[in-house]
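Multiple structures follow.
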Structure P
Amino acid sequence: MKILLISSFFIWSSLSFSQHDKAFVIYNAKGKVVKYKELKSKSLAGNVLLFGEYHDNPIVHWLQLELTRDAFDQHGNNLMLGFEMFEQDQQAILNRYLQGAFPEKNLKDSLRLWPNYETDYAPLIEFAKTNNIPCIADNIQRKYASLMFKKGRSAFDTISPSILNQMADPYFNLDTSLSQYSALRKMASHMPAGGGFMLESQAFKDATMAKFILANMQATTFFMHYNGAYHSDFYQGIMWYLLQARSDLRITTISTVTQADINSLDNEHLGRADFIICVPENMTKTH
């Protein structure tokens, strides 16, 4: 009896510990557990990788840096990085910093950095700077995304051509049947004034990021892009706009989700991306 109790205790301990001994699990689109080695091999095999993140998740930012290192080992000078976190009008200043024109301590005075820049994006930028990897500031200026949200497309009819060059055509195609956009429209309908032009504002960002990914890619480029997961989940958002322009692109997507129990992927996340990084929902956040 004593032996049975001891054996039962160790079995119980092992099962209990298994719920807490992992910081993340990687799944494929079908919900099968895969190793980082498979994620790396398949993610780095195409032309474009859209790495969808939770902006405050430390595990994902660490994996982004690790995969970027691996991408550089594989693609070398053909590697190019793109960031939702930098707006298009910041490109010239970002280039100057990467070229060593001014020290890192002056970066905050020169660019509109996200509050979690130092912990989450500086490692990527510094790696790029050390290895001469081009970085593309491909998001639309926040004030113009806000203008679209408040007033819609017609508000851009009087914007100067030089500013319009920093964004997608304000009369970009918009497929409202896409599930991500449909969900946004439903959400907006419950907001004051119907949420304004919330859907158009979101799609404007997606279309702009796609525009500058394409504008900077060369025939041999491997383009690694960091964006909020919603911008590429379910093969939509940025990816949809990329494929509208270049159906020949081979694009891999990664997404991020959090769950109370990460030992199996919840059904709602199946098909969210080619690879899904599942992190405990009580994981420490960076901000």
Structure Q
Amino acid sequence: MNTFDFIKKKQCIWAKKRKIPLVNSKGNKGEPNCTQEYNYTQDIKENLYIPLSKESKEDFIKGNGNELKGKMRALHSSSALIVNVFEFLKVSKQFDILAKSLEIPSIAIESLSYEEKFKIFSNRFSPNIDICFKYKDYITAIESKFTEPYQTSHQKKNSSGKKANQEKKESFPKEYLNNFSMWKEIPNINKLADDIFKKNKEFKYADAPQLIKHILGLLSNKDGNKKKFRLVYLWYDGFEEEGYNHSCEIKELREIFKSDNINFQSITWQKVIIKLFKSDDIKDVSKIYKASEYKNYITERYL
């Protein structure tokens, strides 16, 4: 069984144990029988440990992913994973505990937000940063992945015709190569982007174009000062060949980014969740939402 199918199966089993009724992506009812089709909850709340705060809802509404319009109901949703792990500590402002689990700076965090945008061009779509820790004059931006890397690989193996051809056409946008003003500050990343555009370089699991665009957005936001931000790749480790190849791609990107003095690090969801489970410092949010139950929820569901 590949990683993508395993994750979906595990999430369906989790829903079945909790007797959560499932539907397909169109909202048609089905049985929680762990099929590949019926893997959406009827309501977002059934897919989350703690309800989204008003502030967090606004973050997702401002984003471009339409997460609240259906995607976050998917058991294998990356945004649901983010909310289930982060929201409990976000609403109680236990930012330092989250930061320590991610191995990023944990002192003087001013805010934590979802779906931040850092413009590269004023007239161009800006990719969303999944999670953003803001300090006084510093940013830690986090790009999170759950099933996405393995889903793309799975589709490439099993698709044919038009869909498969569309997968192969993905590359780095020419507009960025021609118009970004600070390429000279990151020559090795510039070469990588050019190689991806010319299809001389392909990443099967890691979304290299997306990570490069995040770097461009962060550079623009900080006026080219590389010391004022870091980019973190938070990913779900896969099995055997898939997990190994994914990690190799991340290592290759890390070396290229590092050669241009970009502060880039990676960490797995599994490691973050284990560190949170072991923490004795997490406090209850309320009488309903307790630290012990939160830790049991994220470990049972995602490990």
Study note, to complete from the structure: Output 16 (relative contact order in percent (Cα under 8 Å, 6 or more apart), calculated) maps, among P, Q, to structure Q
Check your understanding: Given structures P, Q, which gives the highest value for distance in nm of label points 7 Å out along Cα→Cβ at positions 25 and 145?
Key -> P
Review point. A value of 20.9, 84 was computed for Rg and Dmax of the Cα atoms in Å; which of P, Q is the source structure?
Key: P
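Please state which of the structures P, Q yields -14000 when helix-only ellipticity at 222 nm (-39500 (n - 2.57) for each DSSP H run of 4 or more, over all residues; to 500) is computed from it.
The structure behind it is Q.
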Review point. One of P, Q was used to compute mean count of other Cβ atoms within 10 Å over residues 89-96, and the answer was 15.8. Which one was it?
Key: P
**Study point:** Among P, Q, which structure scores highest (criterion: distance in nm of label points 7 Å out along Cα→Cβ at positions 97 and 201)
**Key:** Q
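Here, each number is a calculation from the coordinates, and none is a lab measurement. All of these numbers come straight from a predicted model, not from anything done at the bench. Cβ atoms are built from the backbone, for glycine too; each structure is taken alone.
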